1. When distance in nm of label points 7 Å out along Cα→Cβ at positions 33 and 113 is calculated, the result is 2.7; to which of the structures 1, 2 does this value belong?
2. Quick check for you: by relative contact order in percent (Cα under 8 Å, 6 or more apart), which of 1, 2 is greatest?
3. Hey, helix-only ellipticity at 222 nm (-39500 (n - 2.57) for each DSSP H run of 4 or more, over all residues; to 500) derived from one of 1, 2 reads -26000; which structure?
4. Kindly point out which one of 1, 2 the value 1.04 was derived from, the read-out being Cα Rg over 2.2 N^0.38 Å, for residues 65-200 alone.
5. On distance in nm of label points 7 Å out along Cα→Cβ at positions 145 and 177, which of the structures labelled 1, 2 is highest?
6. Quick check on the output: 3.1 is distance in nm of label points 7 Å out along Cα→Cβ at positions 49 and 185, derived from one of 1, 2. Which one produced it?
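Every read-out reported here was derived from the displayed coordinates using simple, explicitly stated rules and does not represent laboratory data. The structure presented is a predicted model; accordingly, all values stated were derived computationally and were not measured. Cβ atoms are built from the backbone, for glycine too; each structure is taken alone.
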Structure 1
Amino acid sequence: MSFAILTPVYNGSRYLPELIESVRVQDYSHFEHIIINDGSNDGGATVHVLERYPHLHWKSQRNVGEYATFNKLLTETDADIVTFICADDLYPTNTVLSNVARHFLSNPELDAVIGKTGRLAQTDGGWYVFYPDLPACLSKRLIRYSVGLQHCSIFVRRRLIERKGLYFDHSFKMCGDWDWIIRLLAATRNIMFVNDVCAYWRLHRNQTSRVGQTGLSEARRVCDSYGTNFRLHRAIHSATNYIGMMSAAYALGRQKGISALMRVVGTHVRRTIAGIVHPEN
């Protein structure tokens, strides 16, 4: 069983090496890591990183956006299983692919395996990980209302994508992954939700998902497309944000003590009030 790890990158030289290394050291040998440089304008810094890794399959293109690049990446592979992970994210251990492969091999009818996603956050010069998503049994039922599953921890049979036309809608700028996950869950019942942590999603200031108005507009569009009440979406989103805030505070408090816990609570409360904590989700 072969895997393709598919990565779009735009001006990603800062974090890209960590992702590449986290893929390269996987203990499962039947995989390829395919990267498309989506028109980076960072003076060649991203290309310089890519040139340091001869095992990669990569190319550059003019900038077309993340979701169009996801679709282009799918045309670059004939692997059995595909997964999408962005340039600032990474795999937490070297056994991610072997664990996922074991699930597919023991269940030949599976179309997808979906794992947990940790959030990798930084404060006071150090990193900590927290897990804000609801349990899978709730996330999959609430997916039309709020994003509780992350594409970097989703592994899908390529044949399902081709058969069902599960490509990304590149007219989205921010909510295309949410739309794609909704359609994926509707396309098949042969999905296994596992408790394995399959990826870390890095939180940092430059993420496009922190830009407010475009995200809100696209979230309304997703709600309209799937018959979801937008106000209910916002209410559920606010509740899950609060759960995420407390999860982050607990993780940091355990690591650095009560004063750090209070600081992160204060920071998240201020950001929530300002409406800039993932407003599109």
Structure 2
Amino acid sequence: MDALLLLVSATVFSLMLSIGINYRLSTLRAFLQDRTAVLQGLTAALLVFPGLAFLLLLLFDLPVEIATAIAILAACPGAPLITKRSQMVQADPDHVSSLQLVLAVSAAVVTPIVLSVFHRAFDLATENVTALNVGLQIAQVTLLPVVIGMVFRVLAPSWAEKLNGSLTRVANGLFVLMALSIVVVLVISSELRASLLIGWGPAFVILTLTVAAVVSGHLIGGPNMQRRAGVAIASLARNVGLALYIVELELRDGAMNLFPPILVYMLIGILVQVAYSLWLKKSSADQ
């Protein structure tokens, strides 16, 4: 588990560093000046998704590990691969990359707050999670590398351009390695593999959450279809790497029980995104 925690930390750090070094401040300024765009993205990812998760936990009596996984995912916005996933739905790349950066940076504050709210309201396996510790750790693996990357780009733009491609490949390679490591753990552990069968009830809740996230993001995104698609994906795509980091860091004893529902969310989320992409293409062709 220590090796997996180190790999997850390195993956999240490298992905955030890649975002920072690849980002242009002029693009961020333009995004922040569009208050409607900022409000739409933050509302969908930071308010509506956690609100939907909170409502579903109120309505359904779920096992502790399922409820805890959903709460952690709700608290982890700004998935590092939002930009790549948004290409599948032909979202505006500048809008999505800016939203991704804002969400990733906001996690240092938002994540411990959301976890605290869920912990107070539900019976979750988060009694060992302290807001200050989580906030500091998240800042180290998300905020710090983004700032380092952006400062490096300002001070040495030519070197930043040269390193950008290599750093992106390293970050993506670490992400693939992390995913393969999780698969290996699943293959080795028959007990963990069997636990992926979380039951129809929890699977239905997760499916409902993913569909609601896409629909709400699409509606909140405004009349522009590219922006709608970007907000929908930003709402759906939670930072699974950060979620696994929190699980490994704070919930070591119960970590193995939380991996399955997080992985199930990933798989169902991908299927919902594919369906959404096909619907967008059909809608565009009909117009």
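1. On the way: 1: 1.9; 2: 2.7.
The value was obtained from structure 2.
2. Values: 1: 20; 2: 34.
Going through 1, 2 one by one, relative contact order in percent (Cα under 8 Å, 6 or more apart) peaks for structure 2.
3. Details: 1: -13000; 2: -26000.
It traces back to 2.
4. Only one of 1, 2 returns 1.04 for Cα Rg over 2.2 N^0.38 Å, for residues 65-200 alone, namely 1.
5. Checked 1, 2; max of distance in nm of label points 7 Å out along Cα→Cβ at positions 145 and 177 sits with 1.
6. So the calculation was done on 1.
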